[in-house]
1. Where does the value 4.4 come from, among I, II, when distance in nm of label points 7 Å out along Cα→Cβ at positions 46 and 86 is the thing being computed?
2. Given a value of 25, 21, 13 for semi-axes √(5λ) of the Cα gyration tensor in Å, point me to the structure among I, II it was derived from.
3. Given structures I, II, which gives the highest value for mean count of other Cβ atoms within 10 Å over residues 94-101?
4. Who wins on mean count of other Cβ atoms within 10 Å over residues 134-141 among I, II, i.e. which is largest?
5. For relative contact order in percent (Cα under 8 Å, 6 or more apart), which of I, II scores largest?
6. Of the structures labelled I, II, one was used to calculate mean count of other Cβ atoms within 10 Å over residues 126-133, giving 11.4. Name it.
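Coordinate-derived values only; no laboratory data. None of these values were measured; they are calculated from a predicted model. Cβ atoms are built from the backbone, for glycine too; each structure is taken alone.
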Structure I
Amino acid sequence: MNKKNFLGAVCVAVALTAVVSSCGDGTTRSAGWEFSRNMYDPIAFNPDQQNPNFKNNSTAQTPPQGSNPIGFERFDYGNSVEEYERAGLEVKNPLIANAENLKQGETLFLTYCAVCHGKEGAGDGTITKDREVEDSRGKRALENFPPPPSFQQSAGTPSSRGGQMSQLTDGKIYHTITYGYNAMGSHASQISPEDRWKVVMYVHELQKK
């Protein structure tokens, strides 16, 4: 038998074996041999399963009081003017003011804040100006939003919660980003705690203008 016929016979034998082994006898639901059973039959309990290792027989347990999820940074200040003032006195930026953090803070500010506050923090973002759009329904004006107060020292703009916008502290800016205020909504879901501090750092640069 030459090599070509030999290889052909081997292929036929393998195919025949696969077909025969996949056929059942009509009396069992067995799928045959199992490979890596533990890959789809985990040893660990699923969260919704009963678990005899705990007194309440539940796998999903309530976290201990005061514990934090992985990656979560606690901010122990409530959403009120009093807590805003307290944060302004007590909370300091934990990040080092260096070129890298400032650059990232600028990028974040331009991404999330400049549309309202303007690129220079002067309160002249694009949604505060007259805009229009043209589509299949024709040309129409878009809604204008009231301009936020300027951060810049040269503008001398007072904050609606007291003091000058150019004098807002780390804690006050961070509190406002976290909870929002007036027409500004909370940005806690868009900007991580660490990135909020980078934005705070960049806002301080805008306050110097």
Structure II
Amino acid sequence: MADATSVLHVSPVIPVVTIADPQHAVPVARALADGGVRIIELTLRTGSALESLKRIATEVPDILVGAGTILTPAQADAAAGAGAQFLVSPGVTPALLDHMLRLNIPVLPGVATVGEVMAVLERGLTAMKFFPAGPAGGPDYLAAIGAPIPQVRFCPTGGVSLDSAPSYLKLANVSCVGGSWLTPRAAVESNDWEQITRLAHDAAGLSRG
């Protein structure tokens, strides 16, 4: 079973990164790793995302690279073919989950309701992405889910910041958070890799409950 529990323990924060220019992919990944964050969720929101994914997988072997925003089986296949080491979806359908699981790499399906959590749990997965974390109810919502369903571990993503991350990370059913603040667009476009390394260092230093 391609459960992503181990993925959730790599870092307190999984950077959620969108890269427009593949030339930036390797420097971004190296800057994150230099700051102590050795994992990246690269979103498939640009036409060149698969090329960026392939470059990171090939040239930065000390970072765990996953593909995010998986919406279709075809995207899952393409991401796996480009070297993705785990897959993340913002939500999930039975057909998409079936297909991702057949690829036999860790899968982090997105959920937002108790019913969705239970449906994914029925498939044997105990690691899930909680999205969109802020609008869907935040830390209080996750704490409430933890009472009847304590075996599930979450990575809340969506509206999470360096300031709000601790309120999630102190929860027993939260293993890490996902955030886009580690790779600001301005820093990427200006090749300010030192800023990204500093932000990664701050994120890596967050404590988990």
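1. I
2. II
3. II
4. Comparing I, II by mean count of other Cβ atoms within 10 Å over residues 134-141, the maximum is at II.
5. Numbers: I: 18; II: 25.
Sorting by relative contact order in percent (Cα under 8 Å, 6 or more apart) in descending order puts II first.
6. Only structure I yields this read-out.
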